[in-house]
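Presented below are the structures under discussion, each in the form of structure tokens.
None of the figures in this text is laboratory data; all of them are computed from the coordinates on show. This one's a predicted model, so the numbers in the text were calculated from it and none came from an experiment. Cβ atoms are built from the backbone, for glycine too; each structure is taken alone.
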Structure P
Amino acid sequence: MMGRTDDKEEMDVFELLEFLSSSTRRKLLELLGEEDLYPFQLSRMMNVSPRIIGKYLEDLEKLGLISIREEKSSKGPDRRYASLNKAFSLIIDVGQSTFNVKYLPTGEIIEEEIKTKPVKASEQEAHRNKLIDELKKETKDIQVFIKNKAQEIKELDQKRNKYAEEINEAYYRFNKIIEKILFDYHDREIFRNIFKVIITKPKNRVSLSELAEIMRIWRGDLKDRIENLAKQIGCINISKDRSGEIWYSI
């Protein structure tokens, strides 16, 4: 394991993964990443019934990824627009002794309210020409900026992939060693969990309470098994603090 998240964060991540398991729902999220859209508009664009679109939007709103706002319409009732309000990355690592899912927020999407007022036709034309000039300049600037940042992300991803591969190889060596020494699966699993947790701790140790919670094993049973395991292999250190909590290190 290359990292852990608390139960609440994991629950949110896996709800999001479940939502993204459908290509239709992924397409909906992609479209909302382009601009704000109303349900009937999404229904026509995706050729999906309005009822299903409404359900998907409700799910996204519960996940906190979109917000819904109403706008006046000149051709009928008010329209309810869906707006994407979060940007994020999902990173999934699967490998030797590794299963890790991380949700990384990359920013909030803030909508600015644009107020307009009636203007003359000549002023409209001048304003439009000004916007066209601005578009030309901004498009070029944004293009260069995004290209540079995308290259930086690519380089970081390459580094991350290299580090993940090296960690995977190290865990492979670790697993092969303990398979040769510990013949009982439960003993191997206990030793793996001690090892995986302590590498995330500043003091390189884990308490019996935390380990029992992670492995979902009764404290007394786990304590006895670790004591026997420590006698077998001689590389598990056991200590007790003043409060009576038992700690393990390797």
Structure Q
Amino acid sequence: MTAHVLETRGLSKAFGGLRAVNDISLSVAPCEVHAIIGPNGAGKSTMVNLLSGHLQPSAGQILFHGRDITGLAPNRVSHLGIGRSFQRTNIFPSFTCLENCWLAAQSRLKNSFRFFRRCEAYVEVRERAERALELCGLAAHRDTLADALSYGEQRQLEIGMVLATEPSFLLLDEPMAGMGKDESARVVELLARLSQQYAMVLVEHDMDAVFSIAHRLTVMVNGELLASGPLDQVRNDPAVQQAYLGDGEEQF
């Protein structure tokens, strides 16, 4: 049995002559937070799109629990247990928090939008939605319209919608983008709790958040893997300091 939940081997993606991702190999162990950082244009979001099936790789493999999932469509990747959030909030503003999670949970059912369905199926969907709201910390806002939430709460709701699909692995693309310090702290606390149950890949620019919850760190520059390994080892790598932080005006 493989010790890795997720693994990539020589993963590459080219857009014409541009190598957005070039020969990236990394792995994620159970209940491990593997953060991917790098400057804008490093290829981080392209990696997430490859892992979630939203982009097809030009070369390489993606393995999930030892199974080759390279090239599978996003819905098949999701049904295997990989849940993904996006950089931009992807919620239904005019629906309540419970309704948002309900729709997400229903999407996992076979023939998910079939009109006639067993009563037990609706009970199952509601339970999933309620459980997701508890996990993401929004149970008290179950009947609140998503549009009435703060921006940080809307990002929490999006994570809740991912959880409502009952994944075993999370792909989180900049979940704290645009947040203030207090909102980011709440999401960091949420992700720390979730890491006790889920392995995850986290793409994030907030270095304080990354260093407080990540176990392993991959640094990408211009589509290339500059360094990958345990957090402290990578953050103290001179090449990483130079490439990611320039002349050292900032420090990890």
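Some observations on this one:
- At a computed -19500 (helix-only ellipticity at 222 nm (-39500 (n - 2.57) for each DSSP H run of 4 or more, over all residues; to 500)), which of P, Q: P
- Label whose coordinates, when volume of the Cα convex hull per residue in Å³, for residues 131-186 alone is calculated, return 72 (choices P, Q): P
- Origin of the value -0.59, -0.95, where log10 I(q)/I(0) by the Debye sum over Cα atoms at q = 0.11, 0.14 Å⁻¹ was derived from one of P, Q: Q
- Origin of the derived value 1.30 (Cα Rg over 2.2 N^0.38 Å, for residues 35-106 alone; candidates P, Q): Q
- Source structure of the calculated read-out (relative contact order in percent (Cα under 8 Å, 6 or more apart), 13) within P, Q: P.
- If FRET efficiency 1/(1 + (r/R0)^6) of positions 51 and 219 (r between Cβ atoms, R0 = 41 Å, to 0.05) is computed and equals 1.00, the structure in P, Q: Q
- Taking distance in nm of label points 7 Å out along Cα→Cβ at positions 123 and 195 as the criterion, the top structure among P, Q is P, with the largest value.
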